[in-house]
Structure P
Amino acid sequence: MIEHTLDTAHSILYVRPTSSLEKDDFRQLAETADPFIEETGALEGLIISSPTFPGWKSIGAMVTHFRFVRDHHKFIRKVALVTDSAFGDLGEHLASHFLSADIKHFPVNDLEAAEKWVAGKD
């Protein structure tokens with residue numbers, strides 16, 4: 001499950017996985033992000049904040065996640081991975097080869113630094 005909020009004033013989508021990711025999570029993210037992207041052209045940033053990576057509930061959820069990334073990465077300028085999971089470093093290095101967004105890993109207790117980086121105030 002993913003909790004999320006869209007800060008329209010700063011054009012940042014906050015994502016907080018709370019348990020294994022499900023297919024419906026990505027439908028809900030798209031329902032929030034897509035109208036804003038259509039109106040403004042892009043998101044300044046996506047901040048994913050979770051102490052650990054919770055994994056996927058099913059293979060279908062993993063495929064849906066990858067499709068969401070494929071369909072949205074061109075419309076997100078920066079992605080901050082705020083986590084203490086080793087997945088944060090791995091995600092930063094691997095994803096930078098496949099995504100158009102700038103990606104940076106931050107420790108879980110450094111959300112403020114992630115927000116500043118996404119906003120260009122670092």
Structure Q
Amino acid sequence: MIGYVTIGVSDMARAKAFYASLLADLGAKVLLDMERIAFVGKDMKSPMLAVCKPFDGQPNHPGNGNMVAIHPGSKEAVDTFYHRAIELGATCDGEPGQRIPNQFYGAYVRDPDGNKLAFYHFG
């Protein structure tokens with residue numbers, strides 16, 4: 001259902017490197033780079049994450065309440081992605097842990113531009 005989600009960034013080179021490295025184990029890479037916007041994903045038919053400099057030329061601002069949730073496949077992978085994001089320059093916004101007993105395991109970070117990401121696993 002979702003084609004892609006777009007987040008605003010201040011430094012395209014940094015954002016592309018961050019997300020391509022972070023999501024490489026899921027088979028993602030920069031698929032389309034048009035200077036102001038780039039699409040990261042497995043292929044153009046699967047859901048993608050787009051990073052862009054805002055069209056209006058104003059500074060990017062992470063939305064309050066906006067978040068991109070990534071399902072890496074297991075609780076162990078949630079931990080791995082969380083730690084990789086921190087190594088790549090993200091900041092902690094909630095360490096990995098069980099949030100809803102036996103249902104939801106998650107971890108939260110802010111990317112270098114302040115955009116909120118969740119890594120999660122149900123079950």
Structure R
Amino acid sequence: MHDITSRTDLFLLMQKFYAKLLSDNRIQYIFTDIAQIDLEAHLPHLTDFWEQTILHQGSYRKNVMQLHLDLNAKEKLTPEHFTVWLEHFNKTVDENFKGDRSELIKTRALSIATVMQLKISQKSHN
């Protein structure tokens with residue numbers, strides 16, 4: 001197994017990761033029913049985000065936090081949703097990659113999920 005080194009690696013990771021999410025009844029409905037994502041159109045944006053975050057390349061400019069706050073307004077994102085998301089994320093990374101960037105992407109995912117949960121919780125208490 002090799003480390004994450006390219007956009008191609010990140011795209012593959014996102015494809016496999018979302019296949020897991022979309023087959024898990026605990027979370028799948030958020031993507032299909034609430035967000036109604038078009039996965040084929042969404043995958044390049046996800047890859048852009050992680051490419052900027054991990055490889056420091058690209059020009060991703062969307063406000064990820066706001067996108068999730070908007071989603072939370074439609075359907076409350078619970079701690080269980082974040083736990084399921086992180087479990088699938090980490091498992092997908094571990095099944096496909098090994099190395100420093102592979103560890104870094106898991107750490108960043110945990111940080112992002114933690115900050116999102118805090119901000120969502122904060123927003124719902126205001």
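Structure values in brief
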| quantity | calculated |
| --- | --- |
| Which of P, Q, R leads on Kirkwood radius over Cα pairs in Å, largest value | R |
| For 2.5 (distance in nm of label points 7 Å out along Cα→Cβ at positions 33 and 57, calculated) the corresponding structure among P, Q, R | Q |
| Structure responsible for -6000, with helix-only ellipticity at 222 nm (-39500 (n - 2.57) for each DSSP H run of 4 or more, over all residues; to 500) calculated and labels P, Q, R on offer | Q |
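Any read-out appearing in this document is the output of simple, stated calculations on the displayed coordinates, not a laboratory observation. Just so we're clear, the structure is a prediction, and the values are computed from it rather than from any experiment. Cβ atoms are built from the backbone, for glycine too; each structure is taken alone.
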